[in-house]
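These are the structures in question, set out in turn.
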Structure I
Amino acid sequence: MTSDLDLLLDGPAHELAAAVSARGFTARQVAEASLARAVKSRALHGSFLHVAPAAALAAADEVDRRVASGELMPLAGVPLAVKDNVNVAGLPSTAGSRILAGFVAADDATCVERLKAAGCVVVGKTSCDEFGMGSSNESSAFGPVRNPWDTSRVPGGSSGGSAAAVAALAVPLAIGTDTGGSVRQPASFCSLVGVKPTYGRVPRYGLLAYASSLDQAGPLARNVRDAALALAAMSGPDPRDATSLRSAPPELLGRIEAGAAGTRIGLLAEAEAPEGGLDSDVGAALETTARRLESAGATLVRVSVPRVSLAVAAYYILATAEASSNLARYDGVRYGARREGDGLSGLYRATRTAGFGPEVKRRILLGTFALSSGYREAWYERAQRVRALLAIDFADAFRSCDAILCPTAPEPAFGIGEKSADPLSMYLADVFTVPASLAGLPALSVPAGLSRDRLPIGMQLAGPAGSEPLLLALGREVERASGEWGRPPGAIR
């Protein structure tokens, strides 16, 4: 028999928070129910690497105390899953890698700290591609994650564990990180809303770095309002992160129901024939979404961002170059798993050989080559120039439109193992998401339909820096026009 609490956990985070604030349920009751679901999802989908009952129940009791004292919290008692490359004080942070076995975070990442302050209760850490390097959540050292919509398929990456946890109804909200699409692509594959904010909008303090000029934390949620609530809580300057924006974040909820009337939606010319091809069901969903926005009062205009065709190549030079620098700190000397060797160089070699997986090694080698003497100008510096030109292309496009609509991914979720032997094919899964990342622009993925195999399809809306309020309003319009897409067959209740 379905209980009222079960229905609340199945539904929007903001309704659950309202029920806890009204003392219809305690945060402890909610946490206990969510923890039980998290354990089931870990077994069925591999979504969680660590479930934290003691910490979660203690945090829930604190939320109940705050509620009893009259404190207002927008996310009171909402269970939260956190990607395992984001620090939570007292919990393991492995980034899906054996090289960090045994590492426990000393403090919270800024985004976690702020969501806790808003009332969220962390129930566990979710699986991810190792150090965020992947588009399928198959490169984790601890096994693949399975998509609750079809457990033979990937949930997307690298935030696949967070996406699977929300889609499976274990938690209403999760934190992911997005370097080249790692929040948006899993959102598309799992029928969720995923937001990559403007670079610097959410501080990076407490994130285990992959590519520092690209990494951003963002929310994964079941609806646009919940994503907006979480993003609002996470955003704002932080003196501990020199790259965080110093300006106050825009108000995100005030215009969420503003609709699309009067807006100009750019249809990306380059989306018609991306490298690797566009699935016919995704193409049909794009056309349907565009017409829905037009029916809601938007004007459709055709725009071009010419350097989009170079974005994947530039991204995989720049991101791997930054990774080769960032991951040099994992040497077995200060923290993490240590393997003894012959002298200091032998220790480094043994530790990294045993600790890093194949995809991380591949990207470190690519990045080191791109930065090496004699090749830096030909590869790294040229990619930086492409990045600058891509930002100019976007600025030109936004003179004729307010936001750009395109698919989030060129196809629905693919099968586990289908692309793992072909890195180039895997990298092309990011063809629509990496351009906004390179330009530092905000973008969100919103559910927009199901394929003929009943697999989720997401559409991406990208806008100029600081346009998160507009993108959320447009995402809400797509959500309202599209309706519900049903319950994942692999949901754990």
Structure II
Amino acid sequence: MKEFISVFDMFKIGVGPSSSHTLGPWRAAEQFSVHLLKTRGASEVASIRILLYGSLAKTGKGHGTDLAVMMGLAGEDPVTCDTSLLSAKVENIRDVKKLCIQNKLLVDFNPAEYIEFHKQESLPFHPNALRFVATLSDGKVLNEVYYSIGGGFVVHEHESNSHRPTQKVKYEISNADDLLQNCNLARLSISELVLENELCLRNREGVEDGLLKIWSVMLQSIYRGCHKSGVLPGGLNVARRAARLNSEMLRDKRYQSVSEWTELIRSTGTDFTMIMNWISCFALAVNEENASFGRIVTAPTNGAAGVVPAVLMYYHLFAGGDRDHDVIKFLLTASEIGSLFKKGSTISAAMGGCQAEIGVSSAMAAAALTECHGGDPVQVMQAAEIAMEHHLGMTCDPIGGLVQIPCIERNTMGAIKAITASQLALKGNTDQMKVTLDAVIKTMWETAIDMNSKYKETSDGGLARQISINLPEC
């Protein structure tokens, strides 16, 4: 049975700044602690240590991995937790040197001692590895390894080399050629085919409500980011820009709600420069929220979370996509393209560089916009191919291990490239195209394998080494 990845796997509600370094470790800690208490009982656990390896160790401080594992062990849910309280909760753990596992068992826990960053050691399956070591009251030790493989996806060490269980769906898809053949045989668009698969798992209302919830979180992250000023946390002193842009373009007009705000944005007109500025503003807003431990949606990752919402917002406000049906179609299409990259390559920057994040998100957005503008499946896949083709080889070299420079601006570039790719696909001749989506996915994976590890989210190369900064240890 071919692997099935749901739209709700590709789009996860969570907390920034990184899906692989924050959300993934958070979920791993949650899984480990739940399993620990279920199999051993609260009275048997004496202490827990967490060992971080590879990329998680090298950039974990900047990505909030230590915060994530503490919150996961404590039973906080990244989907629903109050993000404004996270820093205070972590500081309390550091002050009292105790942690309440799943709100049931209070154990001694000194983060400075019990969270270890093994920067010079990597585990074989994936650069983002973490080990949980629980010492029991009888002296026995429970030792479990998890891998955060990108986009908030987590696998246990015993799952890493075997086929994981998958759901039975109507149309099995492992690559773009499968997708195209299924669409042609069933005479369905990509979004229609994806919906048919989702309906094998849940009812239509559940799918549609879930996708509109995803859009609501995306929209709220744009809105929050457009109304917060100041400096991002982490020590780089990066100033927020989205709020200033928003204020300048609206000329300080007043409004009381998101709906009033969006209507004012529409009223600013369809001048090319104005629309470009809004797209950049939307992308900046999401990733400034992401960088400040705000709530966002992986699309397909946190570091690339601004591209899909920015392009969807553009479609929603300026290009006729203002109905719920349009949003649903957009997200269904985008998710399927993202899943193809995950199956055939990677969506982890620690494995493939930034081409795996911004490149994939741009391909997702380009494909979705093309379908929503009436493109057929071949045009949709061509749009995705064009977008990725012009991100091939992009490295991940975050300064200070923070998801800020160059990550935030790259979301604006990915969004603009997505719109350009969509236009090229819609106006082009598919009979004359030379590169298929499967070919570019394979090329991306080969490029990822060849890429030097210092350009894979380690902060050991590129801009991270060229810019002189004075940060806390990261």
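Data table
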{"quantity": "helix-only ellipticity at 222 nm (-39500 (n - 2.57) for each DSSP H run of 4 or more, over all residues; to 500) derived as -16000 - corresponding label from I, II", "calculated": "II"}
{"quantity": "Among I, II, structure where Cα extents along the principal axes in Å, for residues 138-265 alone as derived comes to 43, 37, 27", "calculated": "I"}
{"quantity": "At a computed 57 (percent of Cα pairs over 16 Å apart, for residues 202-249 alone), which of I, II", "calculated": "II"}
{"quantity": "Distance in nm of label points 7 Å out along Cα→Cβ at positions 82 and 466 derived as 3.1 - corresponding label from I, II", "calculated": "I"}
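Throughout, read-outs are computed from the coordinates displayed, never taken from laboratory work. Here the structure is a predicted model, which is why all the values come from computation and not from measurement. Cβ atoms are built from the backbone, for glycine too; each structure is taken alone.
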